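Quick note: the coordinates plus some simple rules give every number you see, no bench work behind them. Quick caveat: nothing in here was measured; it's all calculated off a predicted structure. Cβ atoms are built from the backbone, for glycine too; each structure is taken alone.
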Structure 1
Amino acid sequence: MIVTFVVFLALIVIGAPIVFALGVSAALTIYIADIPMSIVSQRMYAGLDSFTIMAIPFFVLAGIIMERGGIAKRIIEFSLALVGWITGSLLLVATVAGIGMAAVSGSGAASTAAISSIMLREMRARGYDIDFSAGLMASAGTLGPVIPPSIMMVVLATTSNLSIGRAFLGGIVPGLLMALAIMIGCYFYAKRGGDAYQDTESFSLRRLGRTFVAAGPAFVMPVVIVGGIIGGIFTPTEAAAVAVLCGLIISIYVYKEIGFNAIPSMILRAASISAAVMMIIATASVFSWLIASQNVPAAIADLLHQATNNPLVFLLLMNLLLIFIGMFMEGISAILVMVPVLLPIAVSFGIDPLHFGVIVVINLSIGMITPPYGITLYVASSVANRSVLQVSRKIGLPFILIFAILMLTTFVPELVTYLPDMFIPVVIID
């Protein structure tokens, strides 16, 4: 196994794509160990032979439809009516819009791209600190993997044999707390930011009602998706397909932002993104099998139990490890590599697997705003026409606030487990 990790790290360091780093390191170890090479293709096929995993391309397609179909625009207009009269309004609007986009897209990068392209232009015109604003957009994007529906949660649940419905519910409270913490931080930042952040626009109940009605069809989607899964009406994969259908109906017939001629290009884009994710899952399946067959989790668990018997100490060490890993690896890849190693150890410490899983997702969502990987940081910087270095210098406040919620979630597992436990009688085990 030493060879596996050395080769894997070496490939990552030289910039090889994660799919090659996973596949090559695992295949080389299998060859050296004189295990039949046919196991590689068998495990790759087994890793994808899951009806639940089919939810991923559907959720990707649903997110693309929502991005192009005018849903993001309506969510932002509602957010402006809701909090646009408060000091630092556009910062708060971006965060509220992040909640709305997270609840319909499931992807942090997609949420960041949609919000940034609309909001940053107005922020620059009003004289906002553009680097801080772009950093905030990136931070709002971290809500995507935590608030359901979430592609990362689907991968996590599939990898750890959790109920996707319970995983979705488990992310709601921590995700909303992350958003609330960011909003409070932005408010106090704006209070000290000068005249540019002092808005004179007054609150209008009529405007709020009008924009809510306009955004209503968009807000129906997460209710249908999550409610359908929790109520046992359909499986996560069927829910994702329903999301695509709802998105098309709303975008074509309600908002009329796209036509049927746009569907082929959206399907091709979704297929391209999904193919990359599926290849990572396939090669990671070989890597994970190799780790499990060599009893790596048991060996690490023994070492940790010798070092400490305190589950909170283990969780703190795990948080530091995952934040570090999130700086260099994409979230889905990190889940596929690390969860098979860490989950058995967490269970041996008596930690609820669902609590563990949501902590993993929050950690890896933080990785979306930390260089050098920081995918939402790159997206927001690109839209703002600023360098990643310039924006990353202003990411400190959102990072601290999200990290504080991570610590709160770590020490108070009920924040994760309360909603899923409340719905035990109706939750369907996926």
Structure 2
Amino acid sequence: MNQPKITEEIISANAKQTDGQGQVIEIIHSDVKPSHLNALRVRGGNRLKGDIKISGAKNAALKHMCAALLTDQPVQFTNMPVTLGDVRTMAELLDYLGMTVALRSDGVAMLHAKEIKTTIAPYDLVRKMRASVLVLGPLLARCGQADISMPGGCAIGTRPIDLHLMGFKAMGAEIELDGGYVKARAPKGLKGAHITFPFVSVGATENVMMAATLAEGITVLSNAAREPEIVDQGNALIAMGAKIEGLGTSEIRIEGVSSLNGATHACIPDRIETGTYMCAVGLAGGEVRLKNTRTDFLASLIGPLIGAGMEIKQDGNDVFVHRNGSHLKGIDIMTEPYPGFATDLQAQFMAMMTMCKGAGMITETVFENRFMHVPELCRMGADITVQGNSAIIRGVEKLKGAEVMATDLRASVALVLAGLVAEGETVVNRIYHLDRGYENIVEKLTGVGADIERVSER
């Protein structure tokens, strides 16, 4: 078990840390104000060639940060996407709760919740990001109480937290909804329980699993989510002293312990970012090496991409992605919980299909409002017909640049991908969505030949 050689003083004075080569690594504060350059201008027509370094997984990093609430000892995570808007928002919330947070520009997050100053997560902080609700389980387990404002986030569906609350109630918590807040109480501590989720929920699995690490007795989660980010979260908790079995399966068993300790853990690569750049190459053509990532957690995407005409192979710690000058073939896909096709890659895959040969159909089964990018793609000349929860995409010869508006995180990057091949200039407005989940996207795409820059929204 790796114990971090860090103290509260080192975290607080973190700006003095170096990268081993004498270069100062500045602390990145969570209160950085958004740039006035709040739109992206993309000029299409360039094939992509070069290397892109994949960042740590946003959907794992946020949960690791919440898990640090479970212990009064310092915790350190590496390979973290520290510049993301969502990571900074989470840092702001955790700081409010009493945690000392240092996010270093080399991707190291150093966290220490020696004392919890408050168990109230207010609306002004939680409304910015749905993942904020994941402080509920750790606070309830460690402090016996938590008042959490109902969460916000992308407008892609209702995404209720009923299953989170069902799990906590099964473990003995008293739950009250009052004034837009979830008020949870477990003054005698949480008790292990057998919880069967009526449908697969990533958030509920994560939240209840964290709480169960400090509950008395054994908790079994049936019909649990199986995402790689949950496996990574579980492995981080195990490094902190938790007893967890069954990660990556639909039944997770957690034996509660009296306390957790500090640890050091490396965040897994971001499979959604990896898949996004695969789709970018599929659309624009070229050959790109995606560094520090894997193919094993993207089988549901890679299969259709290869079937459509791409070449994808693992090469050590990198993934090589290639498409020659021929058009991709239309492919049908359906989003499903992992290991099915990820809903977070649906918009990017649709953008890629806009210029395929023939037609493809995408069926969305996870979120009810996740076709909001369709009208924007159609403004660029795409031929897409939505019928219920399915969209038929008929390939067109060309897309044309237009001014478009991002509606959510993944929709925004789909519009950027479309801009890579559109004739003329595409301006994507409201890119604060994009900055929530894609680290250094302009620099990464520019580095492989894309013509893209940040501009002021018109």
Structure 3
Amino acid sequence: MSKPDANGLSWSGIALLFLVNLIAASFLYSPGTTDVQHWQTWINSISKYGLIGAYAHSGDQYPPLAFVILSPISRCAHALGTTEFIVLKCSLLLFLLATSACFYWFTRNLILTAAFEFTLILNSVALGYIDIYFAPFLIAGLFQLRRGNLNRGVLLFTISCFIKWQPVIIAPFICSYVLSLAQGGPDTHCKPQMRILPFALATVAVALPIMTVFGAAVIHSLGRGMTDDPVLSGNALNLSWLHTWALHLAQPGTYGALKDGQVDIIESYTYEASIKLAEKILFYASYGGVFTVFARQKKTFERLIVYSVLGYMSYFIFNTGVHENHLFLVSCLAWILAFVDSGHLLRCINLSIAANVNLVLFYGLFGQPLPFRRVFAGIDVTVWFAFANICLFLGLLLHTFKADAVGFGFWQASRRRLRAAWPIWPGRQSQFRRLDN
């Protein structure tokens, strides 16, 4: 008897994917989080001010293509004689199906596709976040890079960045990978053109038209997305969530006491800006370290995805202003990694569980807080999961550095290369000698 082929069509694989799609469709009437009302406000604003006016009027942290995708919803609702809410949820389902179809197109693996889609249902159709809008472009862009189609890969990735800003966090890793592959092209006379062309096409085809149409509002939204979130942690289970918990315990008169033992968001007006400094330093240091290691490694697609996960996780774990749905991108990267090398499957499952548990603990399955206290052994269970997420990141970081033989010798060799590149004048040589010793 022949063994079933996971990479081919099989009745069991088709049935599994069909069941996952049914589960996704069953959440169409789920009310979702308060973000759903936020999207409906945008939709009404588009009807009132027009697309460009609504985007400028919103003053929000989102890039303009999110508004472009939302813009037909009101007209579709009127044409179909239904509510904007239903059309919005249908759009989320449609993009979920498009993301799964895209993943299957490149992997030809029904089981992985079904598992991948299942892990995205809660974030998209159930709770109503719009992260799913950028997912098919991100997936297609990364797989195009894997196939060596740098122009198409960068173009699709750029589109995903203009739907939501989170993919920008892994953009340095994408750029380093593309530049490395282009530099290694067989035709040495075309190296400069090969290195510049993907970014030039993305700029001309995506960035410049968007900037021309929407103007300075795009830059302002990016600036707000990078610096303007007022909270330490927006229900993201990370170091800032532990910091929030500690402030509730240490200074309840200033930051408020725990509510029935549960941690709650601390708004910015209750603390000085300097309270975020430690997290910011850890974020920039960890992200910079991960990117430095990647930049000095031989570029492979698997390594691109691994280090992109690490770079993004350093943002999620250590940065402030991170929200509960921001692990969505890691789920997408993790399942690509599981396809590239099945040895990463367990890490992929861990990351996907972390992403979905973060949503469930605050919003359940339908957008409402859990109907019971989250306290276990006298401590909010979210605190335990925040510790678990930090350990998950550190474990992946240490495993990756060990696999790539990154240790003290790596940094010592980097200092030697830096010393060789810099001019030596009296006093400088002794400083480097002390560093090497």
Looking at distance in nm of label points 7 Å out along Cα→Cβ at positions 40 and 304, point out which structure of 1, 2, 3 has the largest value.
3
Candidates 1, 2, 3; helix-only ellipticity at 222 nm (-39500 (n - 2.57) for each DSSP H run of 4 or more, over all residues; to 500) computed = -24500; producing structure is 1
